[in-house]
1. Taking distance in nm of label points 7 Å out along Cα→Cβ at positions 79 and 407 as the quantity of interest, name the structure among I, II, III where it is greatest.
2. Name the one structure among I, II, III that Rg and Dmax of the Cα atoms in Å of 23.4, 73 was derived from.
3. Starting from the value 19: which structure in I, II, III was relative contact order in percent (Cα under 8 Å, 6 or more apart) calculated from?
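Just so you know, all these numbers are worked out from the coordinates, no wet-lab data involved. The structure presented is a predicted model; accordingly, all values stated were derived computationally and were not measured. Cβ atoms are built from the backbone, for glycine too; each structure is taken alone.
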Structure I
Amino acid sequence: MTTSLDGQNVLVTGATGAIGRAISTALAAEGAHVAIHYGRDRDGAERLLEGIGGRGWLVQADLSRPEAATELWDAAKDLAGRLHGLVNNAGIRSEVSVEAPLGDWQATWDRELRVNLLSAVDLTRSAIRHFRAHGRGRIVNMASRAGQRGYASNAMAYGASKAALINLTKSVAQSHGHEGITAVALARLGPDRDGRGLHRPARRGGGARRHPRRPHGRACRDRRAGGLRAAALAGLAQRGGARRQRRQLSEMKDNPMRFQGKVAVVTGAAGGIGSAICQRLAQEGAAVVVCDVNADGAEATAASIREVGGTARAFASDIATPEGCRANVADVLATEGRIDVLCNNAGINRRGNLLALTEDDWRLSFAVNLDAMFHLCRAALPSMIEAGGGAIVNTASQWGLHPAPDHIAYNVTKAAVASFTQNLARDYAPQKIRVNAVCPGEIHTPMLETGVRRSGRTIADLDRLVPFGRIGKPEEVAALVAFLASDEAAFMCGSLVEITGAQAVA
């Protein structure tokens, strides 16, 4: 079977650390050749290259030197000839007290910013120029929650550098998406355990200290790095459309699949994103229950899956009522015996500002977009907990995070979906219930087409509003949902993942 990165060359910085190793290994498994960057750990780099079957090259650079990042890119390019992707993974975390001498304070900050941010800036500059010349390319930046929520006083430099890296990612996506250059940032909970991404532990005078970077709570083992590895892989891999997904179903039948033996329930599945999610999960081995108030549409989705060898059945239900939600879950448990994946995708969009929207549309929006999620999760959670865990993926929206005019009911309910997702994740993570949400931007669905016709605009008009140069496809959202529902995202819980073609940062 053709893998998603066949023929592509990717530079991974800090490749000898736990996360860097996992990313490099996953890229090679998907067909890529990896330019393995290392700072001092030549032995580790050689073991990694041997472990991926020699599919790559070794490139040394000390990224604390101002010119090193550009030299690293040039060296990797000379070895590979053409680079298709860049993973900025190298980083350090230093500690220095505000009471330290000014010289030590400034030296620590200078080094931290150079390694964590400015080297990524220089590599990104080189990558953009290279991708422009050769047509398209992808950049994945390894950020941190510290860059989103701040950090301890003695490690402020780490948090500040990661915050700037996130902003860099958004700026690249916004400014260069139309050139076919994608940029995403992954924010992990804490740094990798072994700290070998660039430098060994060392002490500095005057109160500054570098050490193996420790995550909060527990060690970040290689298996924890697997989630970031898979997310980085998703950011680099090119995804095909519905036709390619259906063709791959028969190709993948005899290969390991992420949802083999699992039962997935998808609401709002008669068309658009919901139908694409069903197709994707079935393609990867799931037995899919296709739920929608539109019985004919649900059956059409299920039939299309069965036609290509997948397992699916339709269930017509009105989840606008608590009784409909409970009946939906009860039917699945009675017939399938379990629910491993619940995708709360159903939603409606009633146009209008506060004075224009009717009270009925306001109530119906909450009933379908939010209340149904509450009742479905409440009904499904006990069986998931009894089974030892499960995955819930909710469909929110970029409009829940960045409101659009004249859609108050949709905006407010989708904002509530985001909050519901994170509350549920926080409450049930100890029971191994992973709850995440996708936040799509403009996606080419029947719902969107209806809205476009009503507004007098065209799809081409929407394409021009997206920095990437086009609106999204349902299959692209489905690929993200499948990742979040899979064991590859085992450490992702409570995440709101935007998929907007950089529109959210435009």
Structure II
Amino acid sequence: MKTLILINQAPHYGYTYIEIGRALIKKGHKVIYALDSTFTFFEYESYFSSDDEVIIFSDFFKKNYRNTKISTKKFYDEDLWTMFFSDYERITAYGLHKKKDSFYFKSVIANLLNFFTEIFSSGDIDAILYENVSNSFAYAAYLVGKENNAIYLGLAATALPNRFSIEEHPFFESQAIMNNYRDIIKATSEADIESRNWAEDYYANFMAIEPDYMSGQRKLLEKNLASKYLDKSKLFQITFILRFFKKYGLQENFFNFQNPALLINWAYFKRNVRRKFRLPRINKLYDIQNIEQLDTDSNYLIYPIQFHPEASTSVRSPIYINEYYNILNISIQLPFNYTLLVKEHPSAVGFNKVDFYRKIKALPNVKLVNHNIRAKSLISLSKGVITATNTMGYEALIMNKKTFALGRCFYETHPNCVVINNFNELFKKIKNEIEDIEVVDPIKYIQAYYQITYPGSAVYKKEVNQKFVEQVSSQIIKRFES
């Protein structure tokens, strides 16, 4: 078996994926590494061995930049601008590649597909390993792999603590969860005691537990800029970038289409500074500062504002990335006796301009909720959630509430999740289905979800979790042995 492992500039990802590659090689499998850029190679060069086969996209892009023709004509039938959209959203959000014209982006798309086509033409590749399809580098690999009968294996964090999933396509395994649920319901005896016990324990603590990343995001908001940027790690990062430019030259940045060095760092810094100055003004705009201000007899629906740029929306629901447009259209379609509560994710608050919040606040049937109010407390006082791909939709379903999903999500096949194809149907869907709650055993649904996941956390650090590496490599082997 031969596995193509993708590595890009996502922080510390490469350390784990190189270790997974080594584990697969020890188990008798062949591995090829495809990197997005020379900058990524420069970061991990000392971690590769002389025997590792490493292929770099930016080298291919530089050599073939003038070419915008796709070598495999079948790919013209794919929605290639959707494939590229996640990176386009990132480029727009961070103000990158401002002087690039349409030719540049067409060349990126064509060359991504041609790059992976060339890799697949050189040998029999059985699998592609990366995180879930989250950018155009991975999306192109997925499309070319599908054309060549290679399975995509995307490691993804889940809504379940200390569990990860392996996704085989850009969208979630929602049908697999419901298939498991139906099997559990039909079973005359408890076949999987482990998953049942885990689900019961998780559900018993469901209301009290806050995801680790939530508390982490609140701590980041409280951190001052000096402590965030004036430390040794940032100084090392700057010197590392300067060493890269000294070796490869400034022109190398032109072909680093995802995260051009220094430019992306400057963009992050500016964004965080602006956020810090906006936060005090935004905090004064909230209509609801604490949960006690909400009337328990009112009809509330919740809309969570998501972080952008974010793969969960730009890949799985790209037509719903404009948050104000979403809120405006929901407010237009809201039944008269309902109020929309808008709550921003702690990781996202402050990145939008203050005027964005003022425009939301001006909508007569919308209330802006303080980002620090616990999501589950809001859900408990609501009729349900309207969301693109947010985890709050899943939490609402576990709490026996309705969820109206604007995009593709892992809970879309849940009987109480209503998929919305366009805003024009939202009013009728709310009126006709908000009270129509099907009885779904939350513990058995959690159990069904648990059964498509694996023990371990898809968290990437320089100090690699060897247990996670072993778990992933073993699961890959099992997939091809079964």
Structure III
Amino acid sequence: MSENIVEKLKSSISELQSDSCSNPNEIFIDLKSLLTVANRKEIVTILNEIDLKPVFERLNELPSAKEESVELFETVLTSLSSDYLLSRFQDEIVRGLQAKSEKICNLWLKVLSNCMKEEDAANNLVNADNQQSFNILLLVVKLMANASETTAKYCHTILSNAAQYNSLQMHLFSDNFKAAFSDVKNSSEVAKMRVYDLMVAISSFSPFCLNKVDEMGYLIDLIANVSEDDPLIALNCIQLVIDLSLTPHGRDYLHTSGALRKIVGKMTEENPLMHLILPGYLRIFGSIGKCNPSLVYNDYNVVIQKLLEFVISSDEALLSTAIETIGIIGETVEGKQMFANYVSEFNQICLQTFGRLISCSSTNVKSRVLTTIAQLLSVNESDPNGEMATITETWFKALLPHPAEKILSLAKQPFQEIRLPALNVIKVMATHLWGQKQLAAVTGFVDYLMDRSTEREKAGKEAKYDIVVEIVQSPFGTFAFNRESLSRMKRYYHEGPFFVSTETAVAIEEGR
């Protein structure tokens, strides 16, 4: 069968090369039909026996491409190895990236993005004997200015992958590429953000990459735009600064370069649009504080003061961000120790406000507060001295009178947005001896926990079961609950989260 297909393919390709070929799309449809009857192994064998350059040349020349032509193109390109493509068809790739048809251009970009995942294949782009090797990446840079988001995403993937390979880094950071990136950045606001996004991604790979990006001036520009008058630009840049803060060398840069100090200064300025930007500034320090609370405590103390101030804000966006940021930082042991230093402010202002908010606020705020309470109470590291147990118990009692009863009442609410976060708080309480004692003291807690009818959805059933698992498997369940209660919980534990009793099953069946 392969020989017959090869002959027909060669015949069709000859037609493509003919000056009289007026409708290449029709020939491409025929080629696609021929390849459809072969399996992948046969396709690879067939493609190795024919000259593909005329096919690629015709495809690249199409002013518009039919879907069948694109599908043929994709079948051919995905059947060839990355190394083979980048070593044999660089001229065709360059012309494809300049094709009039956006579909053809994007397909070449899609193939290139897959090729760049393999370092051996990517190394073909630093072949000193072929200028096209450099032209390919330069064209990808220029295509970042394209109006198409699909095109831009492929470009981002290709260039960020290229930056991971030592053989390509020196070229990406060369003057030619610096000029190309600059042209893209200056072409539009959208393109500028794409360049910033790419540079932050490249910076994340290593301190070397970050230093090179910094030398090109993009990080300084990014930080300057964090305080841009246009809130949309500022918020986009803030998100990129958060992305930059996710690596140790990124956080170190933001600290040592003075960028964080500048942001702190902006937080205290009078600005009619500050209410739009301020939540973003808080998220930056939440990201920093999650990994390095001591840095925030020692060098940016004003941020902690602002967080405690904003938990009583009437602006729900600012309030929600402050609550969320406190949870992000306070989830770590070091973060808990930091907040514990603000005894009166944290206990009397922050925690008491949390207690008030879970009693009377919007569903969104209640849910966020419950999530943050769970983060503040959770201890995921060993606590040999009992310091964390003491801190978390003190914080829980500071929320409001009878906090365990309140949390249980929220867990019984019909709204899943409230019920699931409340169940999570109970689960975290069950990891502490003090928490189990608080729960055991609540009238009806065990009966509620054992009542499977309270949860209809999978998430709720699993959340309840997780609480049972914590109590049954904990080393101190016997110190909090009586023998009968523990026996009931152990039976629940062995039955699993989705157990349905025979009586219940019969009742359900009869009700249908």
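1. Values: I: 4.6; II: 1.3; III: 6.2.
Max of distance in nm of label points 7 Å out along Cα→Cβ at positions 79 and 407: III.
2. Working: I: 23.4, 73; II: 23.3, 68; III: 30.7, 92.
The correct label is I.
3. Numbers: I: 13; II: 19; III: 6.
That value comes from structure II.
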